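For reference, the structures are reproduced in the following blocks.
Just so you know, all these numbers are worked out from the coordinates, no wet-lab data involved. Quick caveat: nothing in here was measured; it's all calculated off a predicted structure. Cβ atoms are built from the backbone, for glycine too; each structure is taken alone.
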Structure I
Amino acid sequence: MRKDMFFKLCTRLRNADLLRDTIHVSVEEQVAMFLHTVGHNLRNCVIGFYFK
């Protein structure tokens, strides 16, 4: 995915109030974790290892 499309997706999700930054995780990190999970068919425990 191109960087500009990734940030446009994050901006749309944030503006539509579908995702919000939390104390620990930004919207960009949330989207990256989701895309990585779906794209590689991984489980949450594996994602926790990559995104510490």
Structure II
Amino acid sequence: MKKVTLPASLKKIGLQAFLGTHLEEVVFSAELQEIDDEAFRGVVELTSVTLSNNM
């Protein structure tokens, strides 16, 4: 998995949700309310993060 676009139905990203993945790009929805500690721990290849205007 290189890219993930989070759906509007997702309100929270849990602890270490993406631990061990090789994500390069993440697109957050405007409905996201919370990102737990270490949700992206160890995701060293992440180079692009797209946030909504609400974040």
Structure III
Amino acid sequence: MVMLYQNMENIREVIAFPKNQKYRDLMIDAPGQIDENLLKELGLAVIKKE
């Protein structure tokens, strides 16, 4: 609706958190690598699929 209200041709012009074609947020470089210390602090583990 905002796109139509603003007379924009592309929805990317009005998206609050735009992503590139690979679904990466270039402003905060997400998704990105996770620090091992942060995972330990939060009690989380990354399990890789085979």
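Quick notes on this structure:
- Origin of the value 0, where helix-only ellipticity at 222 nm (-39500 (n - 2.57) for each DSSP H run of 4 or more, over all residues; to 500) was derived from one of I, II, III: II
- Computed 36, 12, 9 for semi-axes √(5λ) of the Cα gyration tensor in Å - originating structure among I, II, III: III
- For the set I, II, III, ranking by distance in nm of label points 7 Å out along Cα→Cβ at positions 11 and 27 places II highest.
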